[in-house]
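Next up: some structures, all given as structure tokens.
Bear in mind that the values in this text are calculations on the coordinates, not laboratory data. Since the model is a prediction, treat every value here as computed from it, not as a measurement. Cβ atoms are built from the backbone, for glycine too; each structure is taken alone.
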Structure 1
Amino acid sequence: MKRIETDTGLNTSDDSTRERIVKSAREEFVAHGFTGSRVERIAKQAGVNKAMIYYHFKSKENLYHAVVEETLSHSFERLHRRVSDTANLEDALREIVTTHTELMTGFEGFRPIMLRELANPSSEFLDRLAAIIVNSGLPATIRRRIESGIKVRAIRQVDIRQAVTAFMAMSIGYFLMAPLSERIFQVSDPDKFTEDRKKAVPDIFLNGIRTR
């Protein structure tokens, strides 16, 4: 394994140090969000100094992006395995909504950074996230499931890209606009409402594309 010598005064393994930093940063970001997290605490937990963190990631925001990307990569790989094992499209969609919910509610600060990146069409971060999702194999698997449904006429002839985009908007979009939605509909128990969506979103979506 490659070893590096830096002006931090530490002689360490490049890969293992980076992994320790990312692991510590994930715990810090989950506990305190992006704004409340401190590079000093991340460095102490990882057993390195601040200079080593900036050597690897250049900035706190780059470190946060690395944590988000790794989290998404593991989540979508796991999700693809779950979806591949499901019996039907409805079960697969429920698995997707469940994973989206876990990401949006379990990773403090994820929503704000997604809002910021989505507002920037030229974001390189979004390019990397798109590559993670595509490389997981999940979009192709969902496309095949819908195509199979169309062939047996269980699903109407639809533009699959439009359909999947609409589903993503239903599943992820809610979390981006939840503060407004909860006020409009006076949601008294947001946790229960969010849990109920795991079943409601696939049901509403499928009722829109099933053969009538």
Structure 2
Amino acid sequence: MASSDPRARAAWLRTLHLWHWISSALCLAGLLLFALTGITLNHAAQIPATPATVTRSDALPEALRDELAGRAAAQVDPAPLPPELRRFLRLRLDARVGLREAEWSPEEIYLSLPRPGGDGWLSVDLSTGAVEYETTDRGWIAYANDLHKGRNTGPAWRWFIDVFALACLVFALTGLWLLALHARQRGLTWPMVGLGGLIPLLIALLLVH
């Protein structure tokens, strides 16, 4: 096709260049993020971090405590906190727990609150109404590293990673196709492509243990 039909070749080149630059534009921010966090993850032991932990406590109003105790006696499976308790936590403890599922028992409600770059938990003692809330922040580098790993990020970020990965595949495959179309004019094309695959393969086979 390249030698017998120059117009078809030109059309393919335009199409490939179009998909290549669109996918590269979509991937740019994500590639920078994942490349940077690849470095920070690889040197996590050398990067100092001082977690900051905040603990808050309060007591439930008696009516709300009795309501929760009655519900906990019948609750078997994990379930989100009721709106009244979520409102109390937001106003009194600045705790926004959303619709995360908590563990219910006749004595206690316990909610784990992991998130990128930090952790947390919430406990409600149903006999006394005491509420304990603790949150830990490990800093923005830990936050970015957890985004890289998809750790405690929720469904929206997982969908983003899937779409980003597809865009990277389009970027890589259209780039490979463009290399193939220009390989005749660039003698080092395939040796460089082969070297790019051979180096990590040899390191994995010979030096990773």
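As an exercise: helix-only ellipticity at 222 nm (-39500 (n - 2.57) for each DSSP H run of 4 or more, over all residues; to 500), calculated from one structure in 1, 2, equals -25000. Which structure is it? Walk me through the intermediate numbers first.
Numbers: 1: -25000; 2: -18500.
Going through each structure in turn, the value belongs to 1.
So P(r) over Cα pairs in 5 Å bins from 0, in percent, computed for just one structure, reads 1, 6, 10, 11, 11, 10, 9, 8, 7, 6, 5, 5, 4, 3, 2, 1, 0, 0; which one of 1, 2 is that?
Clearly, the read-out refers to 2.
Comparing 1, 2, where is distance in nm of label points 7 Å out along Cα→Cβ at positions 114 and 194 highest?
Result for distance in nm of label points 7 Å out along Cα→Cβ at positions 114 and 194 over 1, 2: largest is 2.
Given a value of 20 for relative contact order in percent (Cα under 8 Å, 6 or more apart), calculated from one of 1, 2, which structure does it belong to? Please report the intermediate quantities before stating the final value.
On the way: 1: 20; 2: 24.
The read-out comes from structure 1.
Given a value of 0.85 for FRET efficiency 1/(1 + (r/R0)^6) of positions 98 and 186 (r between Cβ atoms, R0 = 35 Å, to 0.05), calculated from one of 1, 2, which structure does it belong to? Don't jump to the answer; show the numbers that get you there.
Values: 1: 0.85; 2: 0.05.
So the calculation was done on 1.
Assuming 19.4 is mean count of other Cβ atoms within 10 Å over residues 18-25 as calculated from a single structure, say which of 1, 2 it is. Please list the in-between numbers first.
On the way: 1: 19.4; 2: 14.9.
The correct label is 1.
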